[in-house]
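These are the structures in question, set out in turn.
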Structure I
Amino acid sequence: MNRFKCGLMAAAVLVLFGGAASAAAEARRNITEHDLFQFQWIGDPQVSASGSDVAYVGVTVDEKRTDYETALFRVTTSGGDVRRLTSGKRDGSPRWSPDGKFLAFLRATEKDGKPQPPQLWVLPMAGGEPWQLTQLPLGVSQPAWSPDGKSIAFLATANEQDLARAECEQRKDGKDANDAKAAADKCKPLRASDVKVITRVEYRSNGQGYRDFSHPRHLWSIAFSTESTETASLRQLTRGDFDESDFIWAPDGSQLYFTSDRDHEPYYQTGKRTIYSVTANGGEAVEITRFPGRLSALSVSPQGNRLAFIGTLSEPVQSHTQSNLWVLDLGKSAPAKNLTEKYDWEIGDGIIGDQGVPRGGGGSKPVWSADGNAITVVVAKEGRANLERFDLSSGSITPVTRGDQAVTNYVANGGQLIARISNALELNELYVITADGQRRITAVNEKLFAALKLTAPQEIWYKSFDGRRIHTLVQLPPDFDARKKYPLILNIHGGPHAAYGYTFFHEMQWMAARGYVVLYPNPRGSTTYGEAFANIIQYKYPGDDHRDLMAGVDELIRRGYVDEKRLGVTGGSGGGLLTNWAIGQTDRFAAAVSQRDISDWTAWWYNADFSLFQPAWFKKPPFENPQEYRDRSPMTFINKVKTPTMFILGDVDSRTPAEAGGDQMFRALKYKKIPTVMVRFPGESHDLSRSGKPWHRVERLQHIVNWFDIYLQGKKANDYAIMPPATPDLRANAVQ
């Protein structure tokens, strides 16, 4: 065959396949808010001792779209072989036995249609049904096998009264049903009071409600046997009035290490945490070291002579103090050593988004090398989060993963390092990390995402009012045309000490798909740009960070593709505060949506679920320096507000209570006859956008964009009229 014919055939092939690729691209559709119902999340990956298998929690939206279901899955590290392991709907926390023959996990069953507290179960990996190990009142959490595989430790909150009542009910031996019921009734109090007697400032927790101080979280263990579980030995290892957490076994199985803060009212002091040990048989806890700050993620070296952890110093008191990697030499009196003291990046921190695992996500601990001479942790830099290895001898730092991505979970065993990774175009998948790079072994969202027209955000650095460089991402519409002018949504993150970055963000993708340019910057106060950049807003929040945001809007207008008459602003939590602040400082925005916001710092100081007694954000409490709170409260500038504003609030949000935010602003704007509406979500906490009920998360997105559509795109809607339609248009919420 001559070259001319070969060239013709090659050209024909290129045209054929090029046309097919083009057709496939054209067949892709824009993402919608309803795609959230099809998302799949991966939580708590765990590697077997052989390194050949990874067990993980698969999370999906339930059929009614009111909650999430969790089950356990297994994938081989060679990739391609994925198998569901459990049939439950609330299974989590998978943990391999040291020999890889069993998988311990937590399962919450149902009784009378209601979920029961999770209990410890074990699944034989050679085949067969799982069996239940524990039946403790109030359930158990955080299981961990002993190194020899003969017992499993866990945390539980059952107190002596709970245990006595449970034992009483087990002893009942009535001869008939009536006698059995009478015996059971004797074990229960005549009436369990629902009255709350409050003696502590921090008496409730966002998303959890009232805190129960009569049920401290203690360390337990249970003997493991492949035979009948009726004779399994259950042992309470720690006792007392205080919680234990972050426990880990010593490599020889002789003891466990854990952390605790043994102060009934720690909010009056700068944060501190102590590391303790307790023998595998239980008994009196032994103090190992006191740390002058917060610490988490204990990890013991393979040789058992060192402990690594992520720690944050409490002094000096700052608005933000960077976390560092610390190492403690066990058996020595020297304090823990800060390995990253001069490394000005966020250790163990990550990038915020709206697609973290809503249930059963799990955590990560520093990963030791086999020889105990190096530690791998996640490091967040300029909107990215990757793994880095720190050599204890030389002090050298080596990148382990690279790229525009966020490592959100990592674990090692059997010579394998596994990471859950998200990027702008991928929600979350598992990767094997090697010296040659990263290799994906799951594809749980591949089919859905292959049908979507997704684009990566554009990265921009711009100068603010004082010359400081600010980093931002810009999500452009899928069919962006630089010759056109688009409406803009400025989307402000909360925290304020957090960072947007390279992780999949449904909200940003969907807003862009609806025809908006989405600007989401990291103004001063954001993390991942060094401690000084984050802490610079201390006693100045909000303030210059707002000016950073306005400079970002100006930068996009200068580029020519944004219509300066069609600007919108939104944000949640600290971003809600800055949204309220922005509309009181400028009338350049045609519409605003403020979410789980703060409008009055004084009201928030008195009503939030956590106390602000230390001078981190304010030098003194409001009753000693009320002017400082007034100067930085958006309500102080309410008379300047002209912007039509929506407020999105969760009814059980105790982190930013409505009474200190949207309630105030809404009522004031109503009085001023400025278009406003308040959208309240029943039963939702501060975490509505990240782990709220799936339908509520979708409806939240709908309300945000509906409001902007009215004021930025001239669309008509009667959802927010004084008299709403008598019959709701259910088609608006229909799944496409």
Structure II
Amino acid sequence: MSKNLVIVESPAKAHTIEKYLGKDFKVLASVGHIRKDTKVDKSTFDVTYEIDPEHTKIIAELKKEAKAADKIWLATDEDREGESISWHLLEVLGLPKNTARITFHEITKPALDEAIKNPRKVDMDMVASQQARQTLDMLVGYDLSDMVRKKVPGAISAGRVQSPALRLVVEREKEIEKHEAKASFKVTGKFSKGAEFDANYDGEAPKDEKAAEKLLEKLGPAEFKVEDVEETEGTKAGPVPFTTASLQIEANAKLGFSSRTTMSAAQGLYQAGLITYHRTDSLNLSKQAVAAIAGFVEGKFGKDYLKVKTFKTKDASAQEAHEAIRPTDVFVGNAGKNDYEKRLYNLIWSRTVATQMANAKVAKTTIKLSNDFIAKGEVVIFDGFLKVYGKSKDLELPKVKKGDAVKCLSITARQNFGKPPARYTEGSLVKKLEELGIGRPSTYASIMTAIQARGYVVKGESEGEEREVVELVAKGGKVSRSVVKEKYGANKGKLIPTPIGELVAGFLTDNFKNIVDYKFTANIEKDLDLVADAKLERVKMLKDFYGPFKDTVLVASGVERYNNARLLGHDPETGKPIFAKVGKNGGFIQLGDNEKESGEKPRFAPLPKRKSVKTVTLDQALEQLALPALPRLLGTAPDGAELIAASGPFGPYLKGGKYNIPMKDFDPYTVTLKEALSLYQAKIDSIIADWDEIMIINGAYGPYVKGPGRRNNVRVPKEMDPKKITLEQAKEMLENKPKTASKTRRGKRGGRKKK
């Protein structure tokens, strides 16, 4: 038996730690939280816990090993959640209160040796803070979710921190809807003096085509000369180290990763001992880390590239003893077990190295021409940190001096429409939440996941629409006119509120102002910090919140069912009213009053694409009502199967014989028989074997066995030939398939079972 038992959260972390501690240490994993909170006493705020059934075997093994060990070390993560897991282990395993608690910022031998030398007890103030957060979220979650389900059609639930995030997305969408795309003309010129260069017109932009044409007629034959030349040297400062929030922001912008993908990859890198702890709001780098990075920079690039820097976090609540996210060994340039981890590691590595590199030096040139034209250029003199992180495009201008004549090759005036505010991406929304003080490093990814999983927000998929713009060109004394096409309104990867999301945000704003108030939510985070610092008592904090909140719930229970239905007008043929409404599956058009009121069933149609309940017009609604009713028989396939276009809870689909085929790229109201035949044939071609309830299908990611029910699938291993699999083998594969992702997540931090 091992003399020392070390308990951590994850098996991957346990495996890495055991390599460093040696034969006298046995490392086991609790696999996340070993018990869950089931209810809260709303007067005393006592929490009732019960053992997670999935952890009974794990707990039995931990108890057995704990009895046999001479010393026990609790080595869960260093934040409040990790502290709470250690406390639960103390309670359930019956360990003494002075059991050694150790923390470390990175999984390396020096860090582990240092932690073993400096154990402490479980910090009950940190535990109290985590309990307060959990209790708050439970109380708000239960009461608020129950209320929105009753009052808002299609609503599922509402959360304490997710609600302000949803409000941000909805408010941005309102700004976009209010935006008026005013047109003007942008005027640019192409000039030559030894080499060609571009310059922008700095005078008042023409508001319409007539004014633009008049300006070009004036500028076309004009002579141009250099009125002034400014040359300055400037610097570009290197970046600061990564915090959890900035890592999610940058990974979203540069790699296209969602917050959840980023944190999953970071978790894998941390548990493998490749990066420091990935849940942090500190910018601090340890002295040893700075020395190692400096040594690497000087050895790789030379002394000119080295500039040692220290960083201090502005946020007073950040813990400077913690570190920013960095590689544990800067001399390892590439690492990770899969593509996500490798790309994220490279981002962290290059950013970390850049923090200890010299600023870049750039030469900036501004040439002012007569007739209000300005050309700007920039050339990198010394790349500094840009050698490893970031980009700088050189735009070199020709050497000219004041008084030089320059040749005008052409002048273009192109119609330009003002852009509305940009929709949030996951990265920019995390940045906004951080600025407002809402949430903490460990919560951003779950916030992004929650608002999308509830169907309140979706990621856009449009590459944009085409529109025609006028372009006037003055060349050779003549002004020519053409109409060109450009794309606008792309929303791919942007966060867009659904009609239900807008309803929920509206209901909460009208009835639960504090819950969606940004300052109020940020102040709760500060109160939780005070609880962790033993400056505020947990029960007092909860009473101060829950008393007023309970009264608000009571008042809200008396409001009418919330639906922002709009009367658009009346049908010219029948005189019946036409409404735009929101239901559990989103927005829709309704012809006629509700059946209870009129005794006649109304007709329904979907909202037009890219239109909301607030923006759809009567004419557009009439066009939608003129669409054929669903389900719609299109015809038959060569094998006799009827092809029917329909729409269900999971979107439009084609029913072909016994198969339901998703139609992501087609509209069920307008899809043709030819298009449907193509979809049906592709489905038939993908089926390798079919035993009714069990099939083998060749999917986008390779062959897999599909069983009865939804999400009952298992991949076919590479070494198996899918064409030779028997029905018995397929059944066995389904029975022995790995646990689903949702079950696996329960074992991870913050991944408790849904109530």
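Source structure of the calculated read-out (FRET efficiency 1/(1 + (r/R0)^6) of positions 148 and 492 (r between Cβ atoms, R0 = 41 Å, to 0.05), 0.20) within I, II: I. Source structure of the calculated read-out (helix-only ellipticity at 222 nm (-39500 (n - 2.57) for each DSSP H run of 4 or more, over all residues; to 500), -11500) within I, II: II.
When FRET efficiency 1/(1 + (r/R0)^6) of positions 68 and 140 (r between Cβ atoms, R0 = 25 Å, to 0.05) is computed for each of I, II, which one produces 0.05?
Traced to structure II.
Quick check on the output: 4.9 is distance in nm of label points 7 Å out along Cα→Cβ at positions 260 and 708, derived from one of I, II. Which one produced it?
I
With mean count of other Cβ atoms within 10 Å over residues 156-163 coming out at 22.1, pick the structure among I, II it was computed from.
It traces back to II.
Can you say which of I, II returns 89, 76, 64 when Cα extents along the principal axes in Å is computed? It was calculated from structure I.
None of the figures in this text is laboratory data; all of them are computed from the coordinates on show. Here the structure is a predicted model, which is why all the values come from computation and not from measurement. Cβ atoms are built from the backbone, for glycine too; each structure is taken alone.
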